[in-house]
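All of the numbers you see were taken from the coordinates with simple rules; none came from a lab. All values derive from a computational prediction rather than experimental measurement. Cβ atoms are built from the backbone, for glycine too; each structure is taken alone.
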Structure 1
Amino acid sequence: MTTSALPALRGSRHPQWLRAARRPMGVYLVLWAWMWAVCLVGVTVAIVLTDRLGTVELSVAQFIRNGPLVWFLFSVGVIIVAACLTPHVANGMTRRSFVVGTLTATVIGSLLFAAASAGILLLEGVVYDRMGWGHHAVEGDSYTAGVWEAGVGTLLLDHALVTVAGSVTGLLVGVTYYRLGGWWGTLALPLTLLPILAAMFTTTWSRAPFMPTDEPEAAVYAVNGALVLAAGLAFVLLTRRAPITRTES
């Protein structure tokens, strides 16, 4: 029997990294649909209640960015490493394909979340304009411009940065715990969480009092982008040499 007569393995015509990307990509798509359905309902209810009980002058959708959006994606990154790395390698595929496939799915999934978050903000702005409400970033007499007022490009960049930062930081924290264990993984958190915390507090339009800088916005975004790239590189290096323990029942 020649090798050509052997049945082709299912999925063998596709590169390993592409097969590795399918599962996390499916996770991102399912969670994307659920999260934004919940967020749309939540934002709508909050706006209606505010209009009934007081005056609408504050963006509700803006709070998705630093709340559920970033930390939700962070938790997804941790779970992907914990759930997928061992079975991926134990079933004969390489760590390299896991790294490439996971990072590919993570970046694409993060950008989908960023686009949806930015889209809800823009849609909210249209509704506010039609109702004659102020689409502000903070309450009170002191006006603070929202990042959405800087244009669609800046809005998408801002949300893309924080979503990718959240997801990649989750991958890094997950593989750090995987490699180093609970104690060392916890002690490393001030370092491994740095990309997500920096992105949240130095690029947000309502700056935290202990984090503001007078640096130009482009420089702040560049520094945060470098931190995200460093986190991605650290994830690659830690995963490429991760020991795999195969457990069999």
Structure 2
Amino acid sequence: MMKPKVSLEVAAAGREHEVFPFLTLDVVHAFYDMMGLGPLLQAGLHRALRDATLVTRKEIVQALLLGEPKPMLAGFCFHVEDSIGAAATGLLSWWLQHVLFDDVQNHVALSRWTRILRHCQREGDDAWGQLPFPKQLSNEASERFATAVNVKEYYRRCERLDTRPLSDWDLHMYASMPYDFDDDLEGYGGSRPFTTISFTLRNYQEYQFWAWVLRVLDQDHQTRLREEALEIVRVEEFTSIKDLVHPSELDIGL
């Protein structure tokens, strides 16, 4: 992965009241790996965020009693980094910047490409063959893309979670945020942890596909891929797609 360019405080600024509570949930922890929170973060992030939450809440109460300013985000981030270390904190900052779904516009470049590739795959070999992958890579590209948009494992885990009651921590967080007990696992809007989980893991899987594409295609092939995709947009009259970024711009450092 690329070395993060910003601190955790900067990466989380403006959304810390949503993303940090979200990551403390047990139902979210069950999907850490699928969302791109790798082994270095799985080992301690969940516990560290909970501990930082409890410490910060105590500090807020104390500040209110003493008439002092409330603790700042920097203090929370310090507690997290002190617990999981600088390397893991850097990965969390990177993830917040590049992978987390928190707005439909943040990954619009990725979603436009996904729509076109889905169309080509759905239409069969002839349509997929329009994409200028080298002959020896075309089938592998199709298989890798199919894997990237496959969310069967996500639904399998959801079904397993549905058989269990929410943990005490999650019940408290659902009530205090508030999260939606009737989250339909899809859909936009509201405070729905499963919406965030679903779209974040889709982002991660699709960026993994593009990481492979950028490794196996040189710059000229990448440019030809964009040109042919734009021709498909024109022919199929995908009017909602005004442009496509060059594939190299989908590199997030995986």
Quiz item: A value of 14.5 was derived for mean count of other Cβ atoms within 10 Å over residues 41-48; which structure in 1, 2 was it taken from?
Solution: 1
Quiz item: For volume of the Cα convex hull per residue in Å³, for residues 65-176 alone, which of the structures 1, 2 scores highest?
Solution: 2
Quiz item: 1, 2: which one has mean count of other Cβ atoms within 10 Å over residues 33-40, as calculated, at 18.1?
Solution: 2
Self-check item: Answer label among 1, 2 for the case where helix-only ellipticity at 222 nm (-39500 (n - 2.57) for each DSSP H run of 4 or more, over all residues; to 500), calculated from the coordinates, equals -24000
Solution: 1
